[in-house]
1. If helix-only ellipticity at 222 nm (-39500 (n - 2.57) for each DSSP H run of 4 or more, over all residues; to 500) computes to -13000, which of I, II did it come from?
2. Here mean count of other Cβ atoms within 10 Å over residues 12-19 has been calculated and equals 15.0, so which of I, II was it run on?
3. Could you tell me which structure in I, II was used to calculate FRET efficiency 1/(1 + (r/R0)^6) of positions 20 and 108 (r between Cβ atoms, R0 = 35 Å, to 0.05) as 0.70?
4. Output the label of whichever structure in I, II has the greatest value of FRET efficiency 1/(1 + (r/R0)^6) of positions 52 and 92 (r between Cβ atoms, R0 = 35 Å, to 0.05).
5. Upon calculation of semi-axes √(5λ) of the Cα gyration tensor in Å from the atomic coordinates, which of the structures I, II produces 18, 17, 14?
6. Have a look at I, II and say which one yields 0.5 for distance in nm of label points 7 Å out along Cα→Cβ at positions 4 and 28, as calculated.
Structure I
Amino acid sequence: MGKKILLVDDEPRLLLLVKSRLEASAYEVITAVDGEEALAKVASAKPDLVILDMMMPKLDGLQVCEQIKNDADLAKIPVIILSAKDQQETILEAKKARANSYVVKPFRPEALLEEVKKFLL
């Protein structure tokens, strides 16, 4: 397997769809269904990239992103935020949280793969 990606989303169908697409592109995919699980897995697995849903139970994507970026051991891991919110205000919040990229749902799987490739050359 290739680079390791932590995929975090509380929607099972989307999680399965994106996971299978990433695995078909030779990425190793670890999943989490909420923000707390995401933080535990990013600390233990040290993925090469994190893809985070914005709206999740326990901790939202912005909170998770901020915690990753504030941890010296994890801060260099690129974070892509996935969100159904396409308002400029929300995109700016993601930038303040130091997300590396922002992809609006619904998205084409190919578009997400292109974003992933930007960070995992």
Structure II
Amino acid sequence: MKATYWQKGEVLDFTPTADVKNGQVVPIGSRVGVAGSDIAANEQGHLHVVGVFEMDKAANEAITMGAAVYYDAAADAITTTASKTVAKGESTETVANTPAGYAAAPAAAAATTVLVKLLG
């Protein structure tokens, strides 16, 4: 197989099905990206997939530098929890959070944000 260089890969083209705001965390498969600008639904825009970003953190959760972190879409926050159990009718199901990267600095339990190095 022959490979042809396409791009550096720090920013990827992305076409959302719903409007995305600048700075919004966007799950893309088993990773997340961060919108580089507002992107209208069904229009091509760009997601940053490399870098360190300040993101909202789950309440009352201390995160150590270097800890693997995940995006919890339901809470719209970063957590160290890879999955959670949620009620579904009379039963429960396990829902996976999306891998986001690792903590680029420690964040105290009282902090509202954490620095996240994207997986890239």
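Every number in this text was worked out from the coordinates using simple rules, so none of it is lab data. Bear in mind that the values here come from a model prediction, so they are computed numbers and not experimental data. Cβ atoms are built from the backbone, for glycine too; each structure is taken alone.
1. Clearly, the read-out refers to I.
2. On the way: I: 15.0; II: 12.4.
Here the read-out was taken from I.
3. II
4. I
5. I
6. This value belongs to structure I.
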